[in-house]
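A short reminder: the numbers here are calculations on the coordinates, not readings from a lab. Source: prediction; values computed, not measured.
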Structure I
Amino acid sequence: MSRRGRFARMVIGLGVALAAGAALLFGSPAQSGEPQPLPLAATWPNAARGSVPSKLPDGSEYSPALFLDAKTSIGTAQSADSTTLRLVVRDGDGKLLELRKVPAEHHAPFAALTSSGDTLFWVESVSGKQQLWSADRRDPKTARMLTADVGAMQFYDSEHDLLVADGRVRWVSSGTGDETEFRSVALTGGAVTVTKQKGTWGLAAWPWAADGQHSARGATTLLNLQTNATVRTPSADRTVTACSAVWCQIVSINQDGYSRIDLAHPDGSARRKVIEGNVATAITDVAVLDRFEVIAKTTTQSDLTGNQQLLVHDLSNRHLVLVSPDAGNISYRAGVLWWSTGDQSSFVRNSLDLRTIP
């Protein structure tokens, strides 16, 4: 986890702890004017949804890493004999297609999955060495390594850790000292191009990158990698800022000790409060699809279950929607939000394709 992520969770955790103590002593303070969440089914009745059992038919655990739609996912699973780890495509009917497999001794060998059309891209780590791979999602025979010249790749649990733009696959690696390498390779492989920038940067929607990946205050600048233009982002003491190319998320603690989440454009305009209370940002990415802010809210049951309310704030109309009252393991990639319900011994992963919301 990056320093920014640890600090954000520390700030949010402090707010939750203070609020919990106040509630025990005085009862929960009234937060007048806070929006009441709307039910998912009534608010977005036509949104595509799905569910994925946590186990494959052979009994092995399945962990989705990317959804192509609400019912089709790509993820990892052990083989039935536990000797290999597999990268598989699981369609809406439960059919499986194995794309790759590596010996099970390698921990978390598949990372940063992304797609462009029917082509999948991922990072494969074997024996401590990282490689960039691709395959047609319908044909395992097309799986091949694009390059091993990836540098010291940096992942921030973002959908932009590995992205496809302008005919190239792009990522960041740490350089020498306080330096970031922006690397890319053609979709067919070949020579890797490298440009360097002082600071710790992560990719946002192309062609933008955000700095402050290891900073307690988060992002202070957006950089256009095509023009070298920069935008100073909203940043202040006792806040943590994270930015996409269109929106910046500013997390702070209010005077009652609760977390407050604001959104503003990178130039500081159109700033508005999204929510405050026992809340936290549920995913790394900010205002996904330039429209939806994904939020987790701690409830009285959270200490018992370890789960939280999963909420989505719709910037188009400022509606707050309750997606799940008891969600765990919240993830997002490429327009699809997914989470688990149940307990560790028996759970289901549920999905919501935000791209299908009108």
Structure II
Amino acid sequence: MSKTLFVHIGHYKTGTTALQVFLERSDALLAASQFEYPDIWKHHSKHSAFAFSILRAAGVDKIMYDYRDPTPPQAMWANLFDHIRSVGQQNTLISSEEFMRIGQFPKAVDILQAIMDNRPPDLNVKAIAYLRDPGSHVASWHNQLIKMNFPVADISAALDGDIEDIHFDYRRALEPWMKVLGRENVIIRPYIRDPANPAALHYDLCQNIGITATEGAITVANDPNPRFDDRVTELVRLMQNMKFPRPTINAIRNQAVTYLTAQDAVRYGGSDGISKARVQSQEALSWLSDIPNCPLPLDSFATSLPTAPDPETVNTQLLLGFVFSELIQLRQRTNNLNVTGLETRIAALEAKLAAKE
């Protein structure tokens, strides 16, 4: 009897952690559709060892998260194939966004090809991948690298080195899987993020691989992998690259988030003054246009009504405001130091040390 192995290969920053946590906690739901999300080589809800073993055998040593298992990839995958044959379920599903990196390294693709060529003849293998637009994906992955405390350049420079091509070149990421498994066996889906329905992505995965999940059957917990507030990402990146201690970075980041949250409450808590001013400005210009021989260039005025600053400018100003507030507080603390008293205490301590010597 033939069986099917589904490999959820990512992409990164497309809800993979949320899906993995859901799959690990849904044994009964999966079993009802003849699916298993196995414990074999699973760690932190995901099956990254199957990808890391291939990447390490291909000579990859970057972003390996201290992976040290010596098991060769051929042995690890053979172990998985034996497990699939031994269980009663028709379908097996494994998941790791690290699978997506295999396309970055030709030698890793060759190893994957050899493994799939040697799988049991009655085992079908299918891959499923989720993609989002490259712009938001790259920004989100850059944010994630900073969150994980990787030294990384600004996003422009990072795209020329720190960020691998598979994060924006989706052909490089997916074409190797299509060549290994066959185009018909690679399912590509758009990443879904619907605040009104947090389980939308989970239902989409189930529907597209054959897991029956009726409405209300899936409940979603809080995001297990929330991103940094984008407004503090650059601040954190600079501190990391300057080798600030991690506790210091976390403390400053938390202070920044608290400051920005307070400023947001002020910004969004009142009326929309810009919209009101635009309406009144336009009405006043209309009134002026009715004045005979008005010398004002009203058409030009109409193209320059009060306008809210763009979000990027606002966020830059807010972050600068936080930095200046920290500098002001530091200056105040310095000015309030009792330098004379401090010098007296130091002199007394030095005298005691000298006496003991």
Structure III
Amino acid sequence: MTENRIPLDDLMVFHQLARSLNSSLDLDTILRTILDQMERIITADMWTLLMLDEKRNELYYAIASGNGEDALRDLRVQMGEGVAGWVAKHGETLMVPESEDNDPRLQRTIVAETRMVRSMIAMPLRGRKGVQGVIEILNPRASEMSDYTIAFLHILCDHAAIAIENAQDVARIQQLTITDDATGLYNVRHLYKMLEQELERGSRLRQPISLAFIDLDRFKLVNDAHGHLIGSELLMRVGGRLKQLSREKDMCFRYGGDEFVILMPETSTMDAFMQATKLHEELMNTRFHMSNGLDLSASASVGLATCPPENAAVHAIIGAADARMYEVKGNGRGKVRGA
């Protein structure tokens, strides 16, 4: 009887992949490790790894081998669309061999728009919670597409899917630790961390950092008139509106109670005042449609601080913005006080 043994080279690939996946919980590192190790199993023109965007229920190209990553970065694949979309939807491997009549499934594959695709293997990354993504192998060498190779790739995909799920779980837990439950914004603990980092970065790059301290006017009247549930809902909606009105590079935090902070990196005193004034005006003009049918509005007092020229310390810049906010409170409310 002939004894079948797994080649030592394949065992080493499996060992290195498992070791690498278990030593990191960083998703980008895990994805790069998956491609780097799997490329050693089968020769192909290109490898891509697509991840599932659960909110939009579509796939995006997270990483690719060679020089194809930039061309695919902004492309999206709908569930059921082309080869990768079919694999993600059905959770099954799909092999499209090279043929003379150009298989129509390849023509519907987005990656085919960036290069000539003659054949493909697409495998699901299926973990405990379902399909997390898809690995595409473009134009694999036909001589290497044996049952053994495909089976080995399946094993590696299973381990990769578990590692991806573990990394995503850790990321979700970390997100919860920096998120305010009531508003969904960052919490005050994360504010101090990010402000310290931005002050250090601003000092190193000689870039100003501005901060807006926002306090809702007469918010207690909302709780007294409509109850704390409506008050909490208004805080949530105001927080969402502040985030919507902020620039992409800005960060929004709930400081506590009815107080919010917006951190504005690379923003001068004048630019901060213009941005805060525009945001304040839009906020004041917003009508919030509450779950009980009420339409409420929110007034706010805003204080600004910028570093430099002010003290480049976390508590100093927060204190300066807070003090200016209280100046607004003492002079009629509903305005923006700049540095």
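Structure values in brief
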{"read-out": "Mean projected area of the Cα convex hull in nm² derived as 23.2 - corresponding label from I, II, III", "value": "III"}
{"read-out": "For helix-only ellipticity at 222 nm (-39500 (n - 2.57) for each DSSP H run of 4 or more, over all residues; to 500) computed as -2500, the structure of I, II, III it came from", "value": "I"}
{"read-out": "For Rg/Rh (Cα atoms, Kirkwood Rh), for residues 117-196 alone computed as 0.96, the structure of I, II, III it came from", "value": "I"}
